[in-house]
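A.B. asks: Following are the structures in question.
Read-outs throughout are calculated quantities, based only on the coordinates presented, and are distinct from any laboratory measurement. This structure is a prediction, so every number in the text was calculated from the model and none was measured. Cβ atoms are built from the backbone, for glycine too; each structure is taken alone.
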Structure I
Amino acid sequence: MTSPAPETFTPSARPPADLDAYWQAALDELEALPPAAEVDPLPLRSTDFADCYALKLTSIGPYRLFAYYSVPRGDGPFPAIYHAPAYASVVAVPPYEERRRHVVLSLCARGQRLSDRPFAASYPGLLTHGIESPASYIYRGIVCDAVRGVDFLLSRPEVDARRIAAVGNDLALLVAALRPRVAAVVMANPLFYAAADLAPATSTYPWEEINDYVRLSPDRAAAVFGTLAYFDPLHLAPRVRSAVYLPHDRPGGLFTAERLAPLVAALPDGATLYELTGYGYTDRCAQEAWLADQLGTRAG
C-alpha cells in the first residue's frame, strides 16, 4: 500500500458502532475492582527533595501493577505528571527534573517488567497480542491499567486534581478521553492513530509488527484493523477536555502536521502542534515549557 498524500490525508477507518459500549464495559469492569493501593517507601530512589515510593495497584483481570510514585518534599498539593506506559519492556524511574516540582507517576502496565507476573510481554509481539478481536486484545487491559493510574492520582491529597498532565503515546490521550479531569496531554509517536493507513506506509518498529502479522495472516487483516479502530485516538478525541500538545515529524516523516490534522480537528479545543527539530534537548525544553504553562509551574 502506498503512503497517502499528506496534504489530502483522510483516515479510512470509521468509529466502531459499539465504541462507547465497548469502553463503558471496560470502565465498569475496572470500577468494580478496588484499586487496593499499596504505597511503600523506596529509599534507593528518593532524593533530598522528593520521596519515591513503590506503588502497587489492581486493574482488570484482576491484575496487580507496579508503579514508581514520587512526591516532592514540602507543602502540597502539587501538580502531577503522569507517564502513561510506553511501548517498552522497562519503565524508568521518574525524571529527576520533573520530581522537584511535581508529583510524578510512572506506571508499569501488565507485561512490562515489574508488572510481568503472571504475564510477561514479548517485544516485539505485544502490539499484536490477541489482536484478532477487540475482546481479547491485550491493549484493552493496558488502557484500563493506564486509567487506574489516573484514578490513583485523583484520590491522593498531595495531588492537585486540577493540574494533572498525562504524557506518552496514544495512551496519554485515551486516558484523558476516558477520565476527562486530566488537564493536559502530551501525545507523541502514536501506535494506533490511523493504523490502517499509516502502518502499511512504514517499516519502522513497532508498526512493522502489525505489517508482519497481516503478511503472515492476510485473511485476518480486516479483523486486525477492526480491532485497532477501537483504540484510535481519533475516535475518542471528541471526549477530550484537556489541553493537548502534539509533537510531530517534519515533512517526509510518518506523523506530520498534515497527517495529524484530522485528530486536531476532532479535539474540541484543538491542539498545540510542535514540529520536532531532531535535537532532543531543544524538543524536550519546548515540551517542558508547554507543560509548565499548563500546570502553572513556570519559574518566575
Structure II
Amino acid sequence: MFIRRLPPFDYHMPVTVPDALALMGRYGSKARLIAGGTDLLLALKKREIVPGHLISLAGVKGLKGIDFGEKEGLRIGSLTTLAEIESSGVVKRTYAPLWDAVRVMASAQVRNLATLGGNLCSAIPSADTAPPLIALDASVRLAGPTGERTVKLEEFFTGPKQCCCGTEEIVTDILVPGPQARSGGAYLKLMRRHAMDLALVGVAACITLDASGSICTAARIALGAVAPTPIRGSEVEERLVGKPWDEAAAADAGCVAGAQCRPITDVRASLEYRCSMVGVLTKRALMEAVKRIKD
C-alpha cells in the first residue's frame, strides 16, 4: 500500500493531565492523543485517520516510571516504554509473563518508542502485553473530566481496536497486584518468524501451588490473537483449581483452552491451526510457570 507524507495538523504539548484533558474537551473528535506514535503515525500516513490536532503526552508529568512494593504491587505509568519494562529487574523477577511478552515484541528501535499504554489502547487482538497483564489480574487507571476510575484489564477491551477508554479520558497507570507466594507465570507467543512479527497465538498462564507443590490453588489463563479481544480462559482455570498438579493436568488444560478460543482463518493461519496451537502453548506455558515456581 502506498504510504504518503503526514497530513497537516496542529501539535499540542500539555505538561499536566488536566491540560491534556482540557485540550481533548476543546477539540473533541478532531483530536488524537499521541504517545510513542508507532501505530498512530503509520495510520496517519495511510490516511486511515486525519485528525486536525495531535495532543502529545510526552511532556505530561507522572505518566512514566515503574514503582513496586510488596503490598502495593506494581505500578507502570502509561508512557513507560516497552524497552524500559524489558530492562526492569522487578518485572523480570516478579512479573515474568509481562517480561516474556515485551522481549519478543517488534524491534529494539520500536520498543524504545512504543509505550505500554499505547499498546493497550490500540486494542489490537494480537497485542502482546494484554494477555500477560490479564493473567496477572492487572487494572488500568483512567483520568477524565469528572475524575479517575479504575477498570479491570479483562473488561477494558470491547472489540477489535476498541476499548472502553472514553474520548475525553487518558490511561494514566497500569496497576498489577503484588505476587502470591508459591506462584509463577509465563507468556508464550507463536510467530511465523523468530522476531518482529505479530502473534498467531499468544498464551499467558499464572498458577499458584499449595505448600506441597502438588495441588493447584489458583490459576489465571489469558489468550491473545484467537478472538475479537484478548480473553480469559475461565474454563481452563476451573479445570485446574483444586486439582492435583502434574503434566497430565497441563495437557488437559491445553485441550480445554483449544476448545474455548474463537479464532478466525486469515492469511497468516487457519482457525484449526490456531486452535491446535492454543492447546500446545497452554500446556507449555503452564509447565514453564510451574518450573519457575520450583527454580
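A.B. asks: If semi-axes √(5λ) of the Cα gyration tensor in Å, for residues 100-179 alone is calculated from each of I, II, which structure is the one that comes out at 21, 15, 12?
C.D. replies: Of the structures listed, the value fits II.
A.B. asks: Please compute Cα Rg over 2.2 N^0.38 Å for structures I, II and give me the label with the greatest value.
C.D. replies: Result for Cα Rg over 2.2 N^0.38 Å over I, II: largest is II.
A.B. asks: So mean count of other Cβ atoms within 10 Å over residues 132-139, computed for just one structure, reads 25.8; which one of I, II is that?
C.D. replies: Considering all the candidates, the number was obtained from II.
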